[in-house]
Structure I
Amino acid sequence: MDAVTYPNEGVQKMLSENFVALKSQCNFAKPTDMMKKYHVRWTPTFVILDPEGNPRHHMVGYMPPEELVAELALLRAMEKLDKGDFRAAIEQLREIADKNPNTDAAPQALFYLGVAGYKSSRDPKKLKETHLELKKKYPDNLWAKKSTPYGEIPG
């Protein structure tokens with residue numbers, strides 16, 4: 001991570017503009033209180049906390065720069081969705097899917113794009129549209145499979 005991902009300009013920008021980054025050394029022979037509190041079992045481990053210090057997301061393992069940036073953008077979009085800011089969530093989720101189509105975050109962003117579209121409009125066709133896009137772009141992906149029931153929505 002130190003050699004490739006952390007020095008990346010996109011990663012640096014995402015972290016500095018959206019997060020308060022803290023890097024800590026881990027000693028698995030003598031785990032620190034922080035390691036115990038946040039269940040750090042392997043490195044690298046990313047723990048995203050809310051403003052009160054409660055864990056919101058946990059990622060383990062190496063991530064190439066484009067994957068980390070897309071995943072962090074997805075977390076920001078999900079924060080908007082959770083707060084009911086559907087317009088902002090839809091905008092951010094579409095951007096993630098369009099700008100990062102080859103990342104693991106893209107299909108998940110598409111799935112939640114349908115959820116946000118439905119929640120904002122109560123139109124179930126938004127879910128079906130998402131399902132069709134997922135099946136076309138990512139037919140074997142778990143998020144496409146999770147959207148399968150939406151394919152049965154009329155219209």
Structure II
Amino acid sequence: MSLNDDNAVYDHAGFITHSVEESVAFWESIMGFKAQPIGVRREPWIASFMGVPGADVKLVHLYGLGTHIEFIEFVTPKGEAVRPAANAPGAAHLCIRVKDLETVRTRILDNGGTLQGQTTEITEGIAKGLRGLYMRDPNGIMIELVETRD
């Protein structure tokens with residue numbers, strides 16, 4: 001039996017960030033998402049739910065580009081900032097199709113993002129003939145950009 005048999009529906013992807021406010025600023029102004037109000041969760045249920053004893057978190061849901069993402073900041077206990085390698089098991093990324101790859105690349109770099117890879121022509125698969133690259137937002141979250149055909 002699969003989730004499809006239970007009429008399950010995909011809801012969102014979530015990422016841990018060192019600053020919800022910084023994530024909101026970047027993903028709203030640069031990536032075009034709209035944030036809901038930042039929420040606080042510190043009741044005992046959140047520690048049990050997330051499996052992090054003593055969890056006190058700030059979180060925000062952002063909507064845009066046909067999807068929904070969530071950013072969570074642990075107020076306590078603070079985790080160690082880790083920037084997983086692109087090939088590390090468990091590393092994740094968001095893929096966004098864009099019309100003008102170089103403009104988006106420059107905007108991300110000018111606003112605290114960094115390069116993970118270099119702009120490259122894709123030579124196989126469903127995106128064959130398109131250009132793309134991996135970048136990181138200011139919190140280290142990987143973003144795959146793929147330029148669409150006109």
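Taken together, the values in this text are just the output of simple stated rules run on the coordinates, not laboratory data. If you're wondering where the values come from, they're calculated on a predicted model, not measured in any experiment. Cβ atoms are built from the backbone, for glycine too; each structure is taken alone.
Structures I, II were shown, and Cα extents along the principal axes in Å, for residues 12-67 alone at 34, 20, 16 was computed from II.
Look at relative contact order in percent (Cα under 8 Å, 6 or more apart) for each of I, II: the largest one is in II.
Here helix-only ellipticity at 222 nm (-39500 (n - 2.57) for each DSSP H run of 4 or more, over all residues; to 500) has been calculated and equals -5000, so which of I, II was it run on? Checking each candidate, the match is II. Suppose Rg and Dmax of the Cα atoms in Å works out to 17.4, 59; of I, II, which structure was it derived from? Computing Rg and Dmax of the Cα atoms in Å on every structure in I, II gives 17.4, 59 only for I.
For which of the structures I, II does the calculation of distance in nm of label points 7 Å out along Cα→Cβ at positions 76 and 140 return 2.3? The read-out was computed on structure II.
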